[in-house]
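Listed next: structures, encoded as structure tokens.
What follows draws every value from the coordinates through simple rules; no lab data is involved. Everything numeric here is computed off the predicted structure, so don't read it as measured data. Cβ atoms are built from the backbone, for glycine too; each structure is taken alone.
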Structure 1
Amino acid sequence: MADGELPDNPARPVAVDVAGWPPSLADFAEPARSAVPPEVWDFINGGSGTETTLTANRTALDRVAVLPRVLTGVDRPRTEASLLDRPQAMPVAVAPMAYQRLVHPDGEPALAAAAGAAGVPYVASTLSSTPIEEVAAAGDQVWFQLYWLRDRGMVADLLDRAQAAGCSALMVTVDVPVLGRRLRDVRNGFALPPHVTTANLPGGRDDLAHQGTPGVSAVPSGAVFAPALGWADLEWLRGRTPLPLLVKGVLDPRDAVRAAEIGVDAVVVSNHGGRQLDGAPATATVLPEVVAAVGNGCEVLLDSGVRGGVDVLRALALGAAGVLVGRPMLWALAAGGRAGAEAALALLAAELRDALALTGCADPAEARHLRTMTGS
């Protein structure tokens, strides 16, 4: 699709009445905090180490100022865009997040259904608490996120299951050679409750995640992750699936270029929401370098720290094709199940529409031509 060209058949979101819900996506945090146990709140919101990178993600986005254009004659901006050459209601996907039944009994199917109603992709995690087949049946555009496992046979099985379930893209996470040390979970001795399991893995593979020990985090145990994932594995994966392939967890432009050369369809600039290397750069800081490095080699998406429509606009102005939104969608799920998630996505669309109007942009493609400034 040419730059500035809109999708021929954009996804049509279901109309949602947001009356009675928080006034912005970020405002779902407080009702969510009241809805879950303190240790679950720490698990979904905490970062690694001293949470320097977690904090930096927000700070960096807040430092991005967008220069509005005026007298553009724009009346009613459109939020529709294209991701992976498929029309979307807005340039947003719901990020992969583990164990969603921790925050609401309806878990992943509810959030997948909300994303489908909003006309945006939902990314189902390997560490989902609901099998991929049920998640894909509940959603519309469901992408599958893959953690690389020590057993390649299990990897192949997950790929086959995702494709058979109708997943429309594959996202492999590459920034977890080992698990970041998440001190909130360590202090809480956090473990999964009995009703929450790693539903996509064979029985017994997540037993350690249920064994709470004071001063030790059991979740996720990491026992099945392969620490030595390499470029040859990514090449194998590219040859193994016909689905569009995204690589999540890229920060260095050199890695983005190599991924594009292998034939990935998109790289996701992500520091795992500040949950892996504490001291990694904020994603908004490195995004422009990654975009410049890959050129037209593949799409670039931004993850980590997105909290509203202005953040989507900032990412577009910095060169991204779109964003992944994570924690706020867990907040909305915790606060109100599927209805809460639908309201949150409707608010995000409204915030993006306002941001486009205020910068004189008719659509997200025009927002990618806005200039930005970075300051205090």
Structure 2
Amino acid sequence: MKHVLESVESQFETFQILNEDGEIVNKEEMPDLSDDDLKELMRRMVYTRILDQRSIALNRQGRLGFYAPTAGQEASQLGSQFALEKEDFLLPAYRDVPQLIWQGLPLYQAFLFSRGHFHGNQFPDEMNALSPQIIIGAQYTQAAGVALGIKKRGKKAVAVTYTGDGGTSQGDFYEGINFAGAYSAPAIFFVQNNYFAISVPVEKQTAAKTLAQKSVAAGIEGIQVDGMDVLAVYAATKHARERAINGEGPTLIETLTYRYGPHTMAGDDPTRYRTDDLDNEWEKKDPIVRLRKFLEEKNLWSEEEENKVIEQAKDEIKQAIKKADEQPKQTVTNLIENMFAELPINLKEQLEEYKEKESK
């Protein structure tokens, strides 16, 4: 039995295309991306890093509510989203707001979501997505159901969902991948392994050497990817999407990544469970630095271009938070009216009570 396990684990080697020095180390797997595509990926990652910095500042000022930092995970998040099509369906976790934004969610609504305002969850009609899931792992079972619905409707699309390494310790994780595998549903399940969940090291969560190998038990394809390598994440996602829409079933993708900030801004202190040496080691793998080196070597990127993106991001964030501030304040009656299609008697009574209070 030991030899069987070792044989399985040995097959899950980390897939990489672009190394830490910005060099292509896997030419045969280099995705078919134009120079403009490569620059757009860089632009989105730089923009998202600035968005993260400004969101942290806005949170500290009391102008945002719940916020989970994203710095360090841009390649995993945006490389995967870049491989999707508009008809695909996103089921994000709470750290995955950047994917929603690049899939079509207006920035001001992302800010309203953070504040708990109902309009932050009223996505554009043409956007296929659910609101970020707060319950750990619940989006996996939802994604399996959405993927089955896509299949039954005969659509050439996929359901894509994300969780962290901690999510793989939840029952919903296995139930989701097992259901999708049993019905060969077109789903892509991401595990963004940043090694600590909220604070528990991944080696204390599981005896498995990789999280990708958990796909074996569900009978689906799995791959471990360098999550700081945007080209590898894109290529793996593109492959998984093609398999799914061709009826070959779901894929589990583990991206090895790192969040530079705390788990959330709600009081987590990563210095209590992570060392400076570890932080420094992962900063050398920064996905933005890595792609920047690659593009500069190809004369496709410059400091001037990057500064333009930074200024654009700052300006658009400023305008978005202003628009969020201008939205009507959420009321108790809003909450009651949005809770049910048809109100039960007790809430009808409360609705009238609060309407009277709010009219004064």
Taking helix-only ellipticity at 222 nm (-39500 (n - 2.57) for each DSSP H run of 4 or more, over all residues; to 500) from the coordinates of each of 1, 2, which one would give -15000? 2
Relative contact order in percent (Cα under 8 Å, 6 or more apart) - highest-scoring structure of 1, 2: 1
Suppose you compute mean count of other Cβ atoms within 10 Å over residues 122-129 for every structure in 1, 2: which one lands on 25.9? 1
Between structures 1, 2, where is mean count of other Cβ atoms within 10 Å over residues 66-73 highest? 2
Entry that produces 28.6 once mean count of other Cβ atoms within 10 Å over residues 74-81 is calculated, selected from 1, 2: 2
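Quick one: mean projected area of the Cα convex hull in nm² came out at 17.1 when computed from one of 1, 2, so which one is it? If you can, show how the numbers build up before the last one.
Values: 1: 17.1; 2: 20.9.
Label of the source structure: 1.
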Highest-scoring structure on mean count of other Cβ atoms within 10 Å over residues 130-137 (candidates 1, 2) is 1
